[in-house]
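Given below, in the form of structure tokens, are the structures.
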Structure P
């Protein structure tokens, strides 16, 4: 039974739940504005919700792959902790962007820093491992 990466798995699922929450926000924005699919424009509330949702989708592959590789090659608990920081950054980004697009920067920078730690940490460890013969 593979239980060694359970915290990474929990963080991955939490990230997907946040993404699902953002998709529900798009639906709520559609209801609030009366703009039916497939239209994507016509009201700033809908456009912000769609942009938050899409931007999170754009970051999910980078985040999830980096999260898992960091957990495998470095440390699972550190990966999970940094993953939680990424999730918090995405929530701050989402709530800030929905309130005012100018308020998205803090959340974006938090999630960017978290992903940078995971991505470059995993990449560095893998390159080091290759360079030193798997040490």
Structure Q
């Protein structure tokens, strides 16, 4: 049995297959996922698992050099934005309109759906290197 923290087999496989500058996205239960984008659905019920719990789990195994967030998160969900910044204080952030973030999901290796029910709790993680 796997000893590290990401034990979901689909998610672990995606993370293991990522290279430098590849994208992985995590989002709330309502985020539309483009046709053709792999969706790893972890949602069990409202708020379970939370966006932050899944993000923390992924960050335990994925080196991240940059993140992409919706501009709307600044005003519509500032508490979640602060929590993301606290988790990754040294990671560059690029903000974009939510409509663009939704389109960019088509370029990610996968979208991880959580049970999160707060607005604009969506992120694209750009993988870095460990050397």
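Only the coordinates and a few stated rules stand behind these numbers; no lab work does. Here the structure is a predicted model, which is why all the values come from computation and not from measurement. Cβ atoms are built from the backbone, for glycine too; each structure is taken alone.
In this comparison of P, Q, the computed figure 21.1 for mean count of other Cβ atoms within 10 Å over residues 83-90 is attributed to P.
Looking at structures P, Q, which one was mean projected area of the Cα convex hull in nm² calculated from, given that it came out as 7.7? The value was obtained from structure Q.
Tell me which structure, out of P, Q, gives 49 once relative contact order in percent (Cα under 8 Å, 6 or more apart) is calculated. So the calculation was done on Q. When helix-only ellipticity at 222 nm (-39500 (n - 2.57) for each DSSP H run of 4 or more, over all residues; to 500) is computed for each of P, Q, the one that comes out at -29000 is P. Each of structures P, Q was scored by distance in nm of label points 7 Å out along Cα→Cβ at positions 19 and 75; the highest score is held by Q.
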